[in-house]
Structure I
Amino acid sequence: MRKIRELYRIDDLPIFQNRMHATAEVARACPRGNVRLVEDPYTGLIYNADFDPEVMVYDERYQNEQAVSAIFQEHLESMAAMVGKYLGRERLLEIGCGKGHFLDMLLDCGFDISGVDPTFEGKHPRVVKEYFSPDLELRGMV
């Protein structure tokens, strides 16, 4: 067994940085967790050894939309060009499509794309509001 090296520790932090809360009181009572950054000496990988995926529930209250930024919009446009060049325009699947901005951008450009994300708000015929899993039987390009 390899001995990991602890690099940094801080306890009792909100587990989400992008969660919207109805009131300040609800925000102060939000779920919390610890960060213990460690390094694996064999791989050099640094990770949070205290990360607990069971408490990470992504839903409509998770807000991470960056598309309102002109700089980020330029980034998305360059990514759309790369997707078209390297992946093509047919049978695409965006796992973790967020609020669907990039998905809609690609649809507007004629791409055949669907998305999956439990944080998606509203209804969209091409978005499944769930975590991705093989049980969804969604297939992108092969």
Structure II
Amino acid sequence: MNTMPADWYPDPSGDWQVRYWDGSVWTQHVQTGQFQTVAPLEAPTLPATETLLWQNGEDHLTTHRAVLRDTFAGSQLVTVMLWTVARVEVRPKTNEVALVVAYRGYGGRTHWLFKNVPEPDQVGALAWKWANRNRRTYLPQG
């Protein structure tokens, strides 16, 4: 019988980068980047009602979008829909979380920054999870 040894493997739900396999079942232990937590293995769905996940002043992250201050355009607030986010970069040395936008037909800016984030690993993991769920919901697979 061929079984996978206990170890970290890509999360079958797609919400986290890796999930721990104990040798017989998937556990609730998950990790994205340096952030570790516990989360049940569930079918990833996008809630109909938008929920606030994190806020720092006017900057905030919800289950559907990121709202942040654009320091390159006169410091106005901009909204980045999470289905457009292809990658999340955590920059713990500068306490920043970068949302990297990339999808077919988009020709605008590609990097948007949450600055002065007290817990960048956690905010980055949340952004990664919900960006993945939004892309799976709104973009055709294939």
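Quick note: the coordinates plus some simple rules give every number you see, no bench work behind them. This one's a predicted model, so the numbers in the text were calculated from it and none came from an experiment. Cβ atoms are built from the backbone, for glycine too; each structure is taken alone.
Which structure, out of I, II, was mean count of other Cβ atoms within 10 Å over residues 17-24 derived from, given a value of 11.0? Value 11.0 for mean count of other Cβ atoms within 10 Å over residues 17-24 corresponds to I out of I, II. In terms of Rg/Rh (Cα atoms, Kirkwood Rh), the structure with the greatest value among I, II is I.
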